[in-house]
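Chemist: Presented below are the structures under discussion, each in the form of structure tokens.
FYI, it's all coordinate maths here, none of it is from the lab. Predicted, not measured: the structure shown is a model, and the values here were computed from it. Cβ atoms are built from the backbone, for glycine too; each structure is taken alone.
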Structure I
Amino acid sequence: MSYVVAIDGPAAAGKGTVSKAVAEHFGFAHLDTGLLYRVVGRVALENVGPSLDEAEVISLLTKVTEADLKRDDLRTAAVAQAASKVAVIPEVRSALINFQRKFAVRAGGAVLDGRDIGTVICPDADVKLFVTAVAEVRAQRRYEELLGRGEKTSYETVLENVKARDARDSERAVAPLVAADDAITIDTSEMSIKTAISVAIAAINP
């Protein structure tokens, strides 16, 4: 029997950490769907270059494999921006939808986190959460994360990138980032991650 938890939200809101904790708590499988787009973004950067020509990106989809999800170079700022750009390409989204939906209905339960899980990928999910935070807080978190990885950047640059990505994700014509009508919103702007996890777990009753 399947049980689907859909967790959406913008970058650096904490949805990944919450999703992993929820999956571990209930013994569910977990899929960070953003990694799928990061994989496409990384492969595109390597083979197409920063121009990310749409036609060339689409032609590369057959080169992307599940093994790519284990790459250790998917969390850079450049890949994040590339992922956001390729995600607006309808053909890219279509190619990845089936993988996500098959993952969701596996026996034993599944947690999927992303930007359109509760609205497009799993509109009939048993529980839908929308994890968010104000842009300034998310930028500070991402800035500290990048510094911890040894990347050179500034808070101002990260904030600009966060806002640009928010705009692309929320304004795209296909599957825009938006909370599902029946989603429970968890605003982590002034909330500890421990509290956010507790709120999420309390909302789930498999």
Structure II
Amino acid sequence: MENRVALIAGSTGLIGSQLLELLLEDNFYSKVIALSRKPLSISHTKLEIVLVEASELKNHRDLKADDVFCCLGTTIRQAKTKEAFRKVDFEYPVELARLLKVNGANQFLMVTALGADKHSKIFYNRVKGEVEDAISETGFTAIHIFRPSLLVGPRKEPRSGEDAAKVVYKIFCFLIPNKYKGIESIKVARAMVSFARENKPGKFIHESDELQGF
């Protein structure tokens, strides 16, 4: 077992919950720190749960890890306002990155979305692109950005729009290029662990078609 520490933010979400299980099973990490707003139902000898609201990250200056996995994200519908959405999808990930970088973290691995572009006229895509840009300036030895298409997996909260899109994807799957096909969330989680294990310096953007291979 490597003497390496992973920290995950967003461990109760679709990708995050699966990623947490993979990290706990992986001997590459001797300890896994999960930031969560509420107690988790999972327990493990390697797991340390830190209960914290994202807005209170600044009060946890002692957080340290080698690799940081950021699965924070919401929808405008859930957030209610654009301002609240931006807090979750831009401000909190950037604050997390800066805090852990100061404390010696080497790698930052983050989920954004297909179509992320800071110049996009679509608010959602623009914020995703802006957070990618901001994270890239934080000075990590390695930055991995994952841009999945429509996620397929065991969501705890159904999203009617996504459910309808999944039906369309299923019917017309053979016509849709790999980059735009729905992708199982576990594939994204596996890819995050795989690239973290490589521990290769640089900035890498992984589009959805690449992630389909996991």
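Chemist: Give the label, chosen from I, II, of the structure having the highest value of FRET efficiency 1/(1 + (r/R0)^6) of positions 55 and 135 (r between Cβ atoms, R0 = 35 Å, to 0.05).
Modeler: That would be structure II.
Chemist: On distance in nm of label points 7 Å out along Cα→Cβ at positions 111 and 143, which of the structures labelled I, II is highest?
Modeler: I
Chemist: Can you spot which of I, II the value 20 was calculated from, given it is relative contact order in percent (Cα under 8 Å, 6 or more apart)?
Modeler: The structure behind it is II.
Chemist: Could you tell me which structure in I, II was used to calculate helix-only ellipticity at 222 nm (-39500 (n - 2.57) for each DSSP H run of 4 or more, over all residues; to 500) as -10000?
Modeler: Clearly, the read-out refers to II.
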